[in-house]
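Read-outs throughout are calculated quantities, based only on the coordinates presented, and are distinct from any laboratory measurement. Keep in mind that this is a model prediction, so the values were computed, not measured. Cβ atoms are built from the backbone, for glycine too; each structure is taken alone.
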Structure I
Amino acid sequence: MPALPTIADTLNLELTVSYWDVDCDGLMLLPAVFKVLQEAAIKHADQLDAGARAMVTRGETWVLNRLAAQIRRYPRYEEHVRVETWSSGIRGFKGFRDYRIHSGAELIASASSLWLYVALQTRSLIRVPDAVVDAFPSRAGAVFHPELDKLKLAPPDPPAPHRTAVSVRHSDIDGNRHVNNTAYLDYLQTALARAGLPPRPAQLAIQFLKEIPPESAAVDVCLAPRDGGTAFSVGAGGELFAQGRVS
């Protein structure tokens, strides 16, 4: 691979909350919050041909494995926000990335994520190319969840008191030919609302276990109280696709 350009260690994405990204109360939907984090991450990685473009140029891609976030408040319709993201390190086939969302000087959300680098043809983990590792700047410190790769999450104990079936839609499938990670949060928010639980969690941690196949008709979201919050899982036919907790 030829030498890659030098890029800034931080990318800032400024946007105004759109009408289609808010709920009936005019507040940003849970999946929409994470869509802007994902968009900022892709734009930063694409500067080194290591984001969405790498699917075409090298047949490689990043797959989200874990995410932990704190949302102090959900932005309103037409509110102007700034998403800040940076790499907090690449080790082998793992990439760590942090995010902050600001409204003016106000910090409204923080998150840490762990991504895995995979070869699309074999769907196997591979090391991030040395040229990308060498060229991608990382910021030390200021990590929201520094032990994310050690975070232990578990699904609700059966039988879960709340089980909600949610349809998988064509619009949920992304360029990796599987259900995009932000759709899992759509399913989760739908299940929380139908169970009469707060649909806008302040704390969220999720581990993605397996791809939801694009031919899936629906998934089951299970919810159960745990440690002052709610444990959840997303699955179908005895398989678990994700698990986590909210509060």
Structure II
Amino acid sequence: MNFFDSAIISFVNGYAQKSFLFDHFMDRLSAIQLLKGGVFVAIIWGVWFQRGSEAIVRRNRTIVLSTIVGTLIALACTRLLSMTMPFNVRPFANANIIFKIPLSFSGEVADWSSFPSNHAALFASLAAGLYLFSRRMLWFVIPYLIIVIFLPRIFLGLHYPTEILAGTILGIVSVLLTHKWFMAASIPDKILDWANEHPGMFYSFFFIMTYQIADLFYDCRNLAYFFRKLIHHLAGF
């Protein structure tokens, strides 16, 4: 483990096992999706319905669309990296480091590599989208990311700081590049025209997509896990 990871984990993990209430609070803070994806998705819906001139509304909705697409690209990249790069054991399960597991933490997480952090990629993507909407949003998103999203992941031993940093960079770059591509292409115009012509169909799809983002694609991951097991069973693996 490098010095950067070691220093931060040692400092944060030093507060573990001192108070069951504090450990339980950090565990719940990490697990309750309403406090994470729910907050960001609510703001995204607010941006979508922000009033203004036709040009302003179109700009805001283009930002929302590029943010969602950029987020999906970032998550796909994190999954691809976790599958192709050498397996990285999470800090709480790493026998080579001294880590005090918080008192209320079960240690039950997905069995894939922890590099890079898909949590960091997802929320950094959403934060980048809010930055494109208004730079003043940084006063909210940066503290919220650090305290509510990143800190509990480190405290519980789910990620090393460098994994979170890698996911953050990937998420930000993905959304910024996607937005640049969207602004140069006619894709947003076609989607927005479709939304105006067929609002029932569009908002049904939009709700499902943002719901999955708010829930961190929990149901999608469960379905993927089920079908993977099913395929392995049918194939006789």
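Ranked by relative contact order in percent (Cα under 8 Å, 6 or more apart), structures I, II are led by II, which has the greatest value. One of I, II was used to compute distance in nm of label points 7 Å out along Cα→Cβ at positions 7 and 159, and the result was 5.0. Which label is that? This figure was derived from I. Taking mean count of other Cβ atoms within 10 Å over residues 119-126 as the criterion, the top structure among I, II is II, with the largest value.
Where does the value -0.38 come from, among I, II, when log10 I(q)/I(0) by the Debye sum over Cα atoms at q = 0.09 Å⁻¹ is the thing being computed? Attributed to the structure labelled I. Tell me which of I, II gives -5000 when you compute helix-only ellipticity at 222 nm (-39500 (n - 2.57) for each DSSP H run of 4 or more, over all residues; to 500). Structure of origin is I.
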